[in-house]
Structure 1
Amino acid sequence: MNEKKLTFICNNERKTVELAAKISKLCQQGDVFALYGTLGMGKSVFARAFIQNICGMTEVPSPTFTLVQMYDAPDFEIYHYDLYRLKSAEEIFELGIEEAMYEGVCLIEWPEKMGGYLPQKAIKVEIKPKEQGRQIDILFNNEKVYQRFLSLKD
């Protein structure tokens with residue numbers, strides 16, 4: 001399948017939070033979200049809103065120093081990775097990422113640090129500046145997964 005893309009313009013942080021909440025409602029066990037964007041683009045805002053919406057938590061700390069935070073969702077675990085401080089791609093295996101990708105839902109900030117270990121099935125979330133806000137492109141390599149998220153455009 002050719003990569004499919006959904007594009008959203010978020011003019012403020014609230015719109016990013018709303019989009020992440022909508023996406024969280026459509027996620028399923030085994031989904032891996034690779035969050036791309038430079039420092040300050042909103043990857044953590046996106047991940048925090050996603051987790052808060054599913055888990056109903058108010059405090060969602062960034063895993064900048066722990067590299068991973070886990071959260072109990074009703075149907076699976078959510079694993080929030082921040083790989084910014086990773087020294088080598090192989091370090092991800094020490095973080096239990098293989099098990100997390102099958103048994104839970106993963107949100108991975110700085111996925112480029114994984115090198116070739118990022119799974120083909122990963123849903124790429126690319127956040128970049130757009131005028132006063134952000135453009136968020138969601139890219140899919142799987143037709144069935146793409147169809148599941150098409151309702152976001154409604």
Structure 2
Amino acid sequence: MRAEIHTEFLKAKLIFIVNRLEYLNKYYSFKIEELSKDFERLKSTEKVIQEIVDCAVDINQYLAENVLNTEIKSNKDSFWKLQKMLKKEDEYFRQLIETVSFRNEIVHSYDAGIRVVWKKRNVGYFVDIYNMYVKDLNKWIEKFEGQNQK
């Protein structure tokens with residue numbers, strides 16, 4: 001028996017991500033060198049990215065446990081578990097998993113690995129992949145709600 005799915009909870013989490021993405025949009029084209037010129041801007045951007053990734057992992061864990069009836073082994077695994085549910089290609093999930101690696105660098109390396117991990121990326125990389133993630137989950141929620149209203 002499947003647990004009850006609280007779509008309002010999921011929608012609230014997605015709104016949280018959307019609000020953070022709106023903040024990041026003002027730095028869309030910025031790379032690490034530009035952000036590093038202003039310590040507070042760099043740290044606020046890193047924190048917002050961390051919050052987005054952490055929120056997505058929370059969503060993934062909720063869906064894995066309550067829809068897929070499975071446990072996740074790690075933050076990265078949480079994205080792989082959703083692949084069957086969202087029916088998206090491997091590359092999409094690899095990009096999401098790269099954001100987990102970046103989040104881990106922010107939290108655990110204290111800037112040591114940031115320049116290596118983010119050197120060729122701009123903030124828009126995170127904005128684009130998470131806009132897709134939000135869109136895909138909203139589609140799934142709409143379909144789920146439609147099936148459960150019958």
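Please treat every number below as a calculation from the coordinates, not as lab data. Quantities reported herein were computed from a predicted structural model and do not represent experimental measurements. Cβ atoms are built from the backbone, for glycine too; each structure is taken alone.
For FRET efficiency 1/(1 + (r/R0)^6) of positions 101 and 141 (r between Cβ atoms, R0 = 25 Å, to 0.05), the calculated result is 0.40, so let me know which of 1, 2 that is.
Details: 1: 0.95; 2: 0.40.
It traces back to 2.
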- Message: Please compute distance in nm of label points 7 Å out along Cα→Cβ at positions 37 and 85 for structures 1, 2 and give me the label with the greatest value.
- Response: 2
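Given that helix-only ellipticity at 222 nm (-39500 (n - 2.57) for each DSSP H run of 4 or more, over all residues; to 500), derived from a single structure, equals -8000, which label among 1, 2 identifies that structure?
Numbers: 1: -8000; 2: -25500.
For helix-only ellipticity at 222 nm (-39500 (n - 2.57) for each DSSP H run of 4 or more, over all residues; to 500), the value -8000 is produced by structure 1.
For which of the structures 1, 2 does the calculation of Kirkwood radius over Cα pairs in Å return 15.5? Each step should come with its number before you reach the end.
Details: 1: 15.5; 2: 16.1.
This figure was derived from 1.
Of the structures labelled 1, 2, one was used to calculate distance in nm of label points 7 Å out along Cα→Cβ at positions 93 and 133, giving 4.3. Name it.
It traces back to 1.
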